[in-house]
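What follows is a set of structures for review.
The numbers here are math on the coordinates, done by the rules we state, and not lab data. All values reported here derive from a predicted model rather than from experimental measurement. Cβ atoms are built from the backbone, for glycine too; each structure is taken alone.
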Structure I
């Protein structure tokens, strides 16, 4: 995903009221930008650390800036804009980068499905069947090459797993796709200490046939794109 214009660099000061972040620009001004992340951003809120943000020319926006990349507690880059992962995964699928998701003829986004009134992030279809893909953004840096998900209790995440299991039971493929917007990572695990119910539900889902894919993105001010698969250490 080419980023045009390039992201601007700054210094992270603090996040507050969930959706607001104060940063210091390269010119030394303090500005408030939108933080597009509903999670806890655990280990991703380091005062006086490098960060990057985008600017919008939409005059209707309250805040022109959007926080995009921060520096984790372990010095790695973390992409915290949760609007990007679906686009990153779609781009990788369309480029046939991901072997497990090749061979489908159509790809649709945000399709309503399931008994719990969900929307699937990506629905892949072909004459041979369909595949439901739920995308999750991973930024929880635990050091030593380990990233975890989730970074906060997620009842919505458990709901999505139940919906994926129902699709498998109906004869379809279902994939939980961890989009790792975090550098310095070698493997991803579930954060059972943060959300034991999610961990339990994921174990049941995997046993029922829900597939798990983990891919890491490279991040820069000019480009963010999925590059490589990682190990899922459940």
Structure II
């Protein structure tokens, strides 16, 4: 008989018009297009990037001829894995090989590896969340890829750091470009999961904790990414 999990933790950020988006992308539009009192039914229209809120990347995101999400089997978007406690991280701080190597014995081939930096505490249109999130160095991404995980998740805005210019904030790093952080994963069909939350709740005070993770996209065709509803089952 099927036994339900003892606990389910939502790892997804809510989506509304006020959520933070990548600073070079347009804001979310979410509005009612019909009202039951007027039209007999209620409906909404949503316009946003496929890389909005808690989302995943496909290889096409950085590789011109890379795979799209629909080219992966559904099993790619779920699996057993582990949360690693890297918190606290300083603003604009890199996640290094040495930090990850301390957890090497906790990572199994095929795992979903979730990196808890505590950055979800800054979620919102804040300088910390938009520009100063921790990121993987190119070497750290290469190191993780060598451990053969199924996916790598972070509670920051991206696995790669902010390198662009905004009116109020310059680059957070000039050493590790976003492609250096993404390509070691994407070239090996390892799915980045970005803008997670509540990884600290999964850890519950531990340095590592195993769980079963689900991060299912809608069944989009030919896309470089998609928003997901990410969950941890304990």
Structure III
């Protein structure tokens, strides 16, 4: 369980690169334990990569990593790596290539059209490829990001109360932060996505994977939802 270490790191240093590196290392452990081979010859896309910390850890394992995001914010050590500019709400995923593993970490809650994105995400996968999806669902303790726990009062009232005492706020519901739910997302994948769930667990305490099988409770108890997806048979 990495959650206590993350909370300690955030309290001391906020969301510095090491905070995200810790998340990446732990997620990679879970991906490996779920049966995904990593290392030389494995083609990886870090989608919605931000500074590229997650992809950078996979590069250290020998994977062939490409990055993609709307803006290139890659750390200097990753600037020479392949980068594609993409808006996941608006742009087609065709032509971005096929990968053995696609990482999409802490991105879904920032998309205005998450269902449409998931419905076409299989186009990024090579044969037997896997898609790692994790995001902070709205009803989790950190669902409102910096204005948590006021998000439990709703995206409108919660943010207005936060603004009364805070000097600045980066996330704005309806603009760059959107209400997401685990159950609804799983329903989308089952109904009209081309991806099926191979493994799932609360990202920061993967030992308690059974929580994600309990409707309603999972929305509050899963700080961040992690899914390992694969293309449905006959769907590609």
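Given structures I, II, III, which gives the highest value for distance in nm of label points 7 Å out along Cα→Cβ at positions 57 and 153? Before the final figure, lay out the partial values.
Numbers: I: 4.6; II: 1.7; III: 3.5.
Comparing I, II, III by distance in nm of label points 7 Å out along Cα→Cβ at positions 57 and 153, the maximum is at I.
Using the calculated result 17.7, 60 for Rg and Dmax of the Cα atoms in Å, pick out the matching structure from I, II, III. Could you put the intermediate results ahead of the total?
Values: I: 17.9, 57; II: 17.7, 60; III: 17.1, 53.
Going through each structure in turn, the value belongs to II.
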